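Colleague: Right after this note come the structures.
A short reminder: the numbers here are calculations on the coordinates, not readings from a lab. Since we're looking at a predicted model, the values are computed, not measured. Cβ atoms are built from the backbone, for glycine too; each structure is taken alone.
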Structure I
Amino acid sequence: MSRNPNAPGANGADRAIVRFDDVSMRYGRAPETLKDISLALEPGSFHFVTGASGAGKTSLLKLVFLAARPSKGLLHLFGQDVSAVPREELPFLRRRIGVVYQEFKLLDHLSVFDNTALPLRIEGRKPDTYRDDVAELLAWVGLKHRMQAMPATLAGGERQRLAIARAVVNRPEILLADEPTGNVDPDMALRILKLFVELNRLGATVLFATHDEDLVARSGMPVLHLQNGRLTAPGARP
């Protein structure tokens, strides 16, 4: 994977790949899950999203992935006002975003190789155009020897690395991770974090949601901390 030529540089918020302007979000008629969020993320940046359970971490990622819409405020992705994008064009924006879920969301009837290649097959690409690239990616995440294995035979850390491979196989510009280390031991969590750091170095803009404060502290990466749906300084009290 080559370095993203847009990662990061001058002009700050004017070059934001993700921008929230006074964004709030609610599910149905429930109280707001996110409240008055404003932020701007540069291309090629890496941020942790932290906060207690229910603070709004997953909801923030859903907005970026266009799986939900703001109830108030403006959301811009790739320089576009999402509210002005026709519904039929949203899938093309989503293809520029990769998502890694805590629960993996693998297809148990497909091999490791075929799970990884699935986004490329959905795009209509032929196997001979991606076979070598998928094999190289699986080698990079440490699964070369398990390419023909089925997900049910994989250990938890292997399943998470497979989920990461599938999320990045089409080289997304934004990579979202929702508690990707929540089901693995501390050593594997560090290994997974290193994969995300390397993907960031290759140009992906990373939002990594976690409640693992030790992992955050060891990384030294900047933090977006959510508390009761609002962005606050880490460690702040209501």
Structure II
Amino acid sequence: MSVDDAGAKPDWRNPNLGTRVRVALWLADEVGEGGRFVKQQLREAIPGVEQIDRRMRDLRPAGWSILTYRDRGGLAPGELLLEKIGKPVWEKEHRAAGLRVVTAATRRRVFERDNHRCVRCGILPGELYPDETEAAARLTIGHVEPHKYGSASGEENLVTECSRCNETAKHLASPRFSERQVWDEITELPRKDKQMLLAWLVAGKREQSRVERAMSHLWQLPGAQREEIMRRLGRSLSS
């Protein structure tokens, strides 16, 4: 059944529908207003889709209210509440409701401006997270002012984030560490590192050193060119 069939509500199981439409239909049909769910249920219902959490967040500017435990007391960590069903994005006239498209050219300029690394944690694409030896970073575009509050999608409101920082910033991922654990880790840092950390917090992003900028530029080269520079660097240091 097509999403455009007059008077017919499509089935969320239809793989020919867009992911945002399928997520909206699943929420409306399987959860319903006032219903609770967890993200794993959504992933199991619509498997094999990358960034399905993002497609769910894209419903919020269309009037869908999806709350986390941070927003509503009584919800368990990781539990979500479908407080309100917004515009029926499965209907043709509402399909683009709330969407703010970031063009490929804008995305490229933002990545280049931020040196192709996450401004939150500083990780490069393809690097492994220190606490997850099998999880490689993937870069995406995040909003300085949250999209759900009606923010613009101009370059001044966009930043480069890894997918993990982006999820945490949108409050759809449980914190990986407690506030106490993070503070204990910070108190053990040398004073100069604490000063650097404070400067990053004030700036709202991780400021790069010259060697980090060089690494981010190096990482953008093809693998063969990186290996050649690695050999040249090794020879220059051994001479």
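Colleague: Going by relative contact order in percent (Cα under 8 Å, 6 or more apart), which of structures I, II comes out largest?
Modeller: I
Colleague: One of I, II was used to calculate Cα extents along the principal axes in Å, giving 49, 40, 40; which?
Modeller: It must be structure I, since only it matches.
Colleague: Another question about this same structure. For structures I, II, which has the highest computed value of mean count of other Cβ atoms within 10 Å over residues 48-55? Don't jump to the answer; show the numbers that get you there.
Modeller: Working: I: 18.5; II: 15.2.
Greatest value across I, II: structure I.
Colleague: While we're looking at this one, here's another question. Consider the structures I, II: one of them gives 4.9 for distance in nm of label points 7 Å out along Cα→Cβ at positions 16 and 200 as calculated from the coordinates. Say which.
Modeller: Details: I: 1.9; II: 4.9.
The correct label is II.
Colleague: I have 0.25 for FRET efficiency 1/(1 + (r/R0)^6) of positions 24 and 104 (r between Cβ atoms, R0 = 25 Å, to 0.05), calculated from one of the structures I, II. Which structure is it? Can you show the working numbers first?
Modeller: Values: I: 0.25; II: 0.50.
Structure of origin is I.
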